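Next up, some structures in structure tokens.
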Structure 1
Amino acid sequence: MSKIDKEKEYINMLKVYMGILIALLISDISGTVKLFQKEEMNTVFWFGIASIILLSLAFIRLAKYAHQKIDKLEDL
């Protein structure tokens, strides 16, 4: 397997991880919104807010890393 094929496969795996993060983020947001609508602002709600922030930051960081890898493909 050539180096460019390995890099492409690695980028595809990053896309899978980004998809998993998006699915987790959507489900977390929907659960937190349901708690907000019921006016149940307990510890679960605040853990939901914290996890939304953490998942968003993880997604942004992973997206930046994927873009860097894609930009490196031009050099190969």
Structure 2
Amino acid sequence: MTTQIAIRLDESELAALDAEVANGRAANRSEAVRHGIARLRRDQRYRGEEAVLIDLARRGEPVYPDLDGVLDPPHPALD
């Protein structure tokens, strides 16, 4: 289900949407707005994941425990 909303944009914001459409990165203004919202949601998710990783590091817990030791196998001597 979709919901129609009304927003006010200044000329430069509208020009940015129109540039996305003109350059073929969005089919229309609505799609350009949806792309912006998708990026916002991605950024929000990444900030949440980053906060978890920072908290683990501060507590001294392994951030990626499944990768521990990957770089530690014995290596052949270099002559």
Structure 3
Amino acid sequence: MLLSPDDDLEVRHVQPYEAVKPYRCPGCDHEIRSGEGHEVVVPTAAPDHRRHWHSGCWQREARRLERERARRPRP
């Protein structure tokens, strides 16, 4: 799922001690291992599309979304 700059997102950091199972990061398609801190990103309009991201991958994606928002004409 590609995120849109218009998406309203909730982002929560998962501490390493809270990360009890592995996930697949949509940013790099590599595994987030259990015990590895990471970000959970939830589109508020579609909470069933929540994804777990490596922190660095999420930071890159957040910058991309911000650049796209900045390029859009203001009403």
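No value in this document is a laboratory result; all are computed from the given coordinates. Quick caveat, the model's predicted, so the values are computed rather than measured.
Can you say which of 1, 2, 3 returns -0.67, -0.71 when log10 I(q)/I(0) by the Debye sum over Cα atoms at q = 0.13, 0.14 Å⁻¹ is computed?
2
Name the one structure among 1, 2, 3 that helix-only ellipticity at 222 nm (-39500 (n - 2.57) for each DSSP H run of 4 or more, over all residues; to 500) of -7500 was derived from.
3
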